[in-house]
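Read the figures in this text as sums done on the coordinates, not as results from a lab. Not measured: the values here are computed from a predicted model.
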Structure I
Amino acid sequence: MVTGLVLVRLMAGKEKVALTRIKEIKGVSHVTAVFGRWDLVLDIETEDVGTLSNVVVRDIRATPGVLSTESLVTTSI
């Protein structure tokens, strides 16, 4: 199991539509709305790094209203 955080910047006026679609994406386990440079922080859980990459590129970035993302793959210390 691979987990990660995806920081998401949304287009003004498209937040609700994007949020609704993002919550439906397989692999997105939790969504938090935040203030600041980013609008959402997504918790992602997938089988491997390749699948995580596919979820980000194919599903999250392709969501109407998403301007940009930054992905952080978690690690144990």
Structure II
Amino acid sequence: MPDEIAIYFERLLGLLSPGEPPTLDPSAVGALRRHPWPGNFRELRHVAQRLLLGGAGPVVRAEELHFDGGMVH
């Protein structure tokens, strides 16, 4: 799953975003790949929802990702 995680996350952003979904910068892709994902797909969806509810800009950086249990590692 680590290699595909950014693809899944971007797809979720596209499905959940009311307009043009944000894109991921390399730091965000790296953070998504490093996270162990103990909550699996449900946690991935929560991260995407929190990001969009927080008013994500057009490009998402690692610092903007909030994983269940805390911020990005």
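Once relative contact order in percent (Cα under 8 Å, 6 or more apart) is evaluated on every structure in I, II, the highest one turns out to be I.
Looking across I, II, the calculation of helix-only ellipticity at 222 nm (-39500 (n - 2.57) for each DSSP H run of 4 or more, over all residues; to 500) that yields -5000 traces back to I. In this comparison of I, II, the computed figure 29, 22, 21 for Cα extents along the principal axes in Å is attributed to II.
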